[in-house]
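Just so you know, all these numbers are worked out from the coordinates, no wet-lab data involved. Note that the structure is a prediction, hence the values are computed from the model and not measured. Cβ atoms are built from the backbone, for glycine too; each structure is taken alone.
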Structure P
Amino acid sequence: MSQSSTVAWLADRLRTEVARLAVGERLPSSRDLVRKLGVSPVSVARAVALLAAEGLVQTRPGTGTFVAPRRAAPARGDTSWQTVTLPSRPLDPLTVTDLLSAPPDGAITMAGGYLHPSLQPTRALAAALARAARRPDAWDRAPSQGLAPLRTLFARMAGGDLGPEDVLVTGGGQGALAMAFRALAVPGSPVLVESPTYQGALAAARAAGLRPVPVPLDANGIRPDLLADAFGTGARLLYLQPGCHNPTGAALAADRRRQVLELARAANAFVIEDDFARHLGHAAPPPPPLVADDPDGTVVYLTSLTKPAAPSLRVGALIARGPVLERLRATRLVDDFFLPRPLQEAALELLSTPAWDRHLRALATVLTDRRATLAAALARETPQWTVSQPSTGLHLWLALDRAEEDVVREARDQGVTVVSGRGHFAAEPPGPHLRLSFAAAADLAELAEAARRLGRAVRD
């Protein structure tokens, strides 16, 4: 049992105890709970703190923990008036929820977008955070554009002649994406997107009031011939994932990279380059970013440390040349002033140590093995499905032979969570698909078991 699940279980036990006792009665001591229930003192402390935050108990240092006075249930008002007052907004709450929903207890998750905890550089992160906290200026206000050394590192990752003056440090990739959509287009205008595309990008574009216009892709990325037609509609913004496409895993072919930039320049359009998988290459690193070969400022580049490190290392960057960077910086000032300095200092500490390079090398090997294991298992268990073979990223993209809603439901019944492909399309999908993560499961054996369960679900 993980520590988080132990704390939740223990908190439930203590809630039951609180309900049985009278106001002011003392709960068992921490020492008694540790001895009786076989849990750690840290778990007890966290469970008690959780109940104290809920107002169920009061802690008195040196005396113990006591049942707090009962609070009357708050009166529920009538909020139906809000339905009339709230403006119509094309948000898709199911798509947004699908990105972060926790799997049911005991299920094998193949729906996540993050590394399994065993793959995260936990020790390096803890050491980096501890070193950052010891800095005398750790809690000072950070520059709105971000710490200069961290901006230098992000510029070096992107390549070319980019420098720290071209970088804006952000709170992860999703926040940077939402910021870019609001800064680069006015509500009601179209934004061209690959079809399919990252469902979080569709949600962010719609939340900004934009109208996603799908442009089909193939195994070599977005199709320039159809992109030219799409720019003919007057669109001035293109959202693109050229290094590793989510969900298909495709990379934009070398000859198409030049064509895409030429088409965007001819249309006086910006290209938002989402490079979420910069550090998620398997046998070889992904191709260089488009922004490295873009002196005219067509490309607005975003990347993040969240995917290759841990979900709560929400540190990313927007990189751009020209007045657009000032627009992005102004948008950030309105949103949140700056990213918290301790998080920036911790990211800087992490990226500056040999442990980070060792982590990326080990991660490349692990992701290669996981992708191959899951693809081989699916070929055995569900040979009727077509499976992509990406060289970067965390997902496989499957073309199905039956309705994806049925497969998602049957997989859930077998204890496997998967992501429906429907949410990745801005318009009607051409067929049923699934996106499967091979990074969220515990190990290779769990991936093979997930494939067996999927096969059993389809056969049954």
Structure Q
Amino acid sequence: MSENHEYDLVVIGAGSGGVRLARMSAGYGARVAVIESRYLGGTCVNVGCVPKKLFVYGSHLPEEIEDAAGYGWEVQEGAVSFDWSTLVRNKNTEISRLNGIYEKLLQGAGVDIIEGTATIDDPHTVSVGDRRLRARHIAVATGSWPCVPEIPGAQFVKTSNEMFFLDRLPKHAIVWGGGYIAVEFAGILNGLGVKTTLVYRGELFLRGFDQDVRTFVAEELGKKGIELCFGRNINSVAESDEGFRVTLDNGDTLDTGLVLAATGRKPLLDGLGLDSLGVELNEDGSLKVDEQFRTSVPSIVALGDVIGTPQLTPVAIRQGMVLSRNLFDGGQDRMDYEAIPTAVFCQPNIGTVGLTEDEARERYGVLRIYRTSFRPMKYTLSGRDERTLMKLVVDDASDRVVGAHMVGPDAGEIIQGIAVAIKAGATKAVFDSTIGIHPTSAEEFVTMRQPVDA
């Protein structure tokens, strides 16, 4: 299949999308190599969703311990303690295990793994050190990287990459940003006993999520003791006796032991040599590709965070599946980006799929909105002041459910099933005819009968 090339496909980047593309392509009979300069598994496995979720579990345990008293369990004062180094060490062990799994998966598929930094010399040649690889197709799957605004003292600021390897936890931390990474780390730090302040330039964080979700999460995080500083930005960071002094854009100063910038991520393309080949970019700096993932240089394809699509691991994995079929199995598949479910592991969790209320009104006009808020059954005995939100957005003309949103324990687990229904085009009548599982929070999605705007 190589047609005078050493490889049919060279994949630059062994993250989730690149690994899936390499494995499936090899399964179709292609000769494949993967080049990776850091770690197998990419951001998700090493400094993203996997270690983040482990930290979320760890940071939520203090609430579980507190709630146990309402169920008759006694925890003696001083009998419970937390050791940050143990959490980090055990997390590292698990990540190493996953790295090994990725290596075995690639090797088992017959993919060559090449360690090093890649440079694309021409449309069919990639250099790694002194080695030059010739390939029919070159795939860029290098992912994204945290970016920190250029302010005085930016060198003192941590990003999400470093947060997974801190030597110790500070007494106070400032989280700078308003996206999902910011709210997740604010919850992690707060849950582990760190006094936490979230600073965001906008009026309300989580832009792009449903407005009810955004407002509800702000209320719940405030209840947990996270200080929300909206409408403010950080102008500078300087060293101080207490760690760092942060100056805000209104002149106020905050002393803290750590500043985490969760201020966005940019495509990781530096040093690849794409500019010299004339590969076109989008306005946001991502690679411009067509529906077949081809860049302006047809033999160079790209997928994942580098092409500006939703920065979600399952999206990159699906792209890898589509691209491999199209390249080596005669496929003509296209990605469908409608109704992508996602979760934010703040505390309480967010689960969402489909359109927000504002998006749905713009697309459909007349809607029916179903919304409920309640205290989960688990907290009736513990007395915890945490509530759950559930919301359905329905197109009135077709009765189709076009959006579902939840804030509460296990929201991601619950929304995954709802996503199947929405993807299948389920109507509100179908939801209403579905028997709920009692007693669960999830049953509320099939028992809401009265629209809130009726």
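At-a-glance table
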read-out: Structure with the greatest value (metric relative contact order in percent (Cα under 8 Å, 6 or more apart), set P, Q); value: P
read-out: Highest-scoring label, criterion being distance in nm of label points 7 Å out along Cα→Cβ at positions 131 and 355, among P, Q; value: Q
read-out: At a computed 2.2 (distance in nm of label points 7 Å out along Cα→Cβ at positions 75 and 195), which of P, Q; value: Q
read-out: Comparison of P, Q - label where mean count of other Cβ atoms within 10 Å over residues 203-210 is highest; value: P
read-out: Comparison of P, Q - label where FRET efficiency 1/(1 + (r/R0)^6) of positions 211 and 435 (r between Cβ atoms, R0 = 25 Å, to 0.05) is highest; value: P
read-out: If mean count of other Cβ atoms within 10 Å over residues 347-354 is computed and equals 19.5, the structure in P, Q; value: P
read-out: Identity of the structure behind -9500 (criterion: helix-only ellipticity at 222 nm (-39500 (n - 2.57) for each DSSP H run of 4 or more, over all residues; to 500), calculated), options P, Q; value: Q
